[in-house]
1. For which of the structures P, Q does the calculation of relative contact order in percent (Cα under 8 Å, 6 or more apart) return 13?
2. Match the computed value 25, 56, 18, 1 of P(r) over Cα pairs in 20 Å bins from 0, in percent to one of the structures P, Q, and report its label.
3. Assuming 0.60 is FRET efficiency 1/(1 + (r/R0)^6) of positions 58 and 346 (r between Cβ atoms, R0 = 25 Å, to 0.05) as calculated from a single structure, say which of P, Q it is.
4. Taking -10500 as the value of helix-only ellipticity at 222 nm (-39500 (n - 2.57) for each DSSP H run of 4 or more, over all residues; to 500) derived from one of the structures shown (P, Q), identify that structure.
5. For distance in nm of label points 7 Å out along Cα→Cβ at positions 146 and 274, which structure out of P, Q has the highest calculated value?
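Quick note: the coordinates plus some simple rules give every number you see, no bench work behind them. Source: prediction; values computed, not measured. Cβ atoms are built from the backbone, for glycine too; each structure is taken alone.
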Structure P
Amino acid sequence: MKKNKSKILYKLLIINVLSVSILLNAQSVYQPVLPYSCLHTVDNLIYYPSSDSTTYDAFFSKLDRLLFQGKGKVTILHLGGSHIQAGVWSGQVRKNLLSLCPGIVGSRGLIFPFSAAKTNNPSNYITTSSGNWDMCKNTQHDAKYPMGLSGISLATTDPNAKIAIKMRNKDGILYNFTTVWLLATCESDAIIPVLSSGEDEIEGDYYPEKMAYLFEFKEPIDSFSLSFHLRDNFSKPFILRGFWLDNHLNGLTYVDIGVNGAKLPSYLRCQYLENDLKFVKPDLVILSIGVNDAHTDKFDTLAFQTNYKSLISRIRSVSPNCAILFTTNNDTYRKASRRSYVNNVNGYWAQQSFYSLARYYHTGVWDLFDFMGGLTSIKNWQSDGLARPDRVHFTASGYLLLGDALYNAIVNEYVNYLQRKRKRLQ
């Protein structure tokens, strides 16, 4: 009995120490953003319209085990539009989470060679390409090629086409990997994708049930190039949906997916969404889709919520127990005529829709709209150098601020979980 009591007391001590450590870390991260005049409106919290905060307990339990014992894998998926494609907002959340405890870096997860598609690429990896690649993305109603979770595809019939990927390992974070799943399909078996890294050159093994090619390297690598071996003419297009990078280590993996201009219907038209989600198997899904849906003079809130429910249904068909976190739209302006812009009041109605969805799913909302200050507040953010002149997007400083703020809101909920856990042990 004394031995069990000692174990409980020891666990309580560890929880108290970790809680203090996390709170200090959260405060140190958040401190640089305090001087901005636009940040005085509301507390930076996750809100629960159904008054149920336990929906995150399974996620925090896995995170807890990783931080305490170094065991297990925790995966977060952050899905959105142009706010996420750039990778600054989401990248800051990732970096801050990985700073909670040494040695919890998981894999980089799903990436896409955006620069090969002639669009902006996240900064923590570099992609280059040569040859002819044809791009389609989920914002196109008549996309020529199937798409998956990344919401964008590249296709080629050029035997000399190549793509190169290199991790930018920085901030003390190494994303080296030993396994690459090339998410791709081709109707012809005459085309064999090849990955080269250093002196290693590997032909991929195709797994039809995964619609992907597997490449395994003996030692961890940080870069590779994709090319092709041909058994016959390159007559059928090779269609690429992305790369899943893995190192089979315990740790936290933060996958961020965004496509410029994407709306909810954009992701709903991705035929291989569920297939690619099986690689991710998220424990927490952060949903930041909605700015483009509401950027109109006629915003249908019922259709908006129905589309979100369809998307969540597809996500939970793969990860039925994943936690969901909604982030509301930011305040925006939209063009009213050729030379005039008006405040987009749909930001308010979208906010109410997110609260309704959170109530329906008994989950949380990170209220970016209120955090900014509500309607017309983006003008203040622009004055502080945090928003761009289009009054839709943020500057790099603005996105970093959002990353710090969202991270702190998540950490605050984790500390609340630790406190609930401590009470159960007492």
Structure Q
Amino acid sequence: MIKFYLFIYNLFQILALPVFFPFMAIYGLSKKKYKDHFLKRFGIGLKGLDSKRSKRIWIHCLSLGELNASKALIHTLKEKHPKWEIILSASTKSGLNELRRCYSKKKNIFICTLPFDFIPVVKRYVDFLKPDCFLLVETDIWPNLLWHLKSQNIPTFLINGSISKRSSKRLSRVPNLSTFLYGPFTGIFMQSQDDKKRLLDTGLRHEKIEVYGNIKFDLTLNAPTLQKKEQLLKRTGFPKDSIILIAGSTHEPEEKTMLKVFFKLKVKHENLGLIIAPRDIERYPEILKECKKLGLETRLRTHDIGNSSRTTDVFLLNTLGELLSFYSISHIAFVGGSLVPIGGHNILEPAFFKIPVLFGPHMESFLEVARKFSKDGGGFWVKNQEDLFERLSLLIKDKKLREKMGEKGFLLIKKNQGAVKKYAKIIEAVLLDTKNAKRYNRKVI
């Protein structure tokens, strides 16, 4: 059945490629967010990796969120095994930019994009990279890549895995589809027991599926110094006594919802400031337009220099890689992708800075984390615009409640840390212990 699925999958590619490739090429080369790495995904221009001298691990993170989650694991592996080589890949511009920013000057680290899932391209990539082990963080499953790695006897692990109820139901409807997607993995490590159950419900056998916790709890964030915070506050244009709300990783129309709520709150609380950090920074012109409709004085992050004497209502963060810094100067956070059916984004990042976190009903990607925050008092679920207004009103008025919730969220993070150590041990066991490596390679779903 697996061979049949692979045959159909590749047959579809062969038939579709001549039709869609011209459009794919035009789109990929014309869009700013894709053109820098479009050709590289075909294996064009692969260079810079020395001949193999030590153990080599390939870690793939789809985008910025998965990369941020993986930083603690990358740091742990580099610290314990400095001579090991680590290949880091991402599929999106934001992920690749962050990889370059953090690791381009690090010794024994090679950065690349993920190949398109065409067999010749996949073979070229794997032959060039020659990994001893492949780690896929959370998602971005590509069958040709995974099955080719398995055919080369390269241990392949899904780490920090999760699956929604919707995806579980869809996979369970097609016989052996989940085996086609997850079968190549040497080991599958899920975030929670619920994730494990949902994956088992798709028809997978249980031998490979284990629960190791969520590496996103193992944050490695450096809190900015007092001087840095003062500089950030000055950039926003907010007065020093401001209560700062931040809406991070937002999607359309969450910015519009947040702006309407903020406008109503601003009538009663003049010392409020709002930071908006859209998930897609290229959408900033339309958000700026909404701000102007409401008559809100707005400052762009990219245009804030020279305007420090002018007070601001809204600060629009239209840059990548700075959201964490601005969480650190905020008092209340709303995390986007949750009032719309996106699945939610990382609520642990603002909570690390001891501020209460609000999130909408669509938290499928962070369901267990959201439940824990709601239960332990570190965050609030909000149903809609009205509920968001009520919760923010309560927190703005009650400083002690803000501090109490912030402390609870931070303690919850500390209590759930430890997954990174488990993952590091399993990687070491496979790469350093021949018996362990053979044991994992023999396991078949």
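1. The correct label is Q.
2. Going through each structure in turn, the value belongs to P.
3. Q
4. Corresponding structure: P.
5. Q
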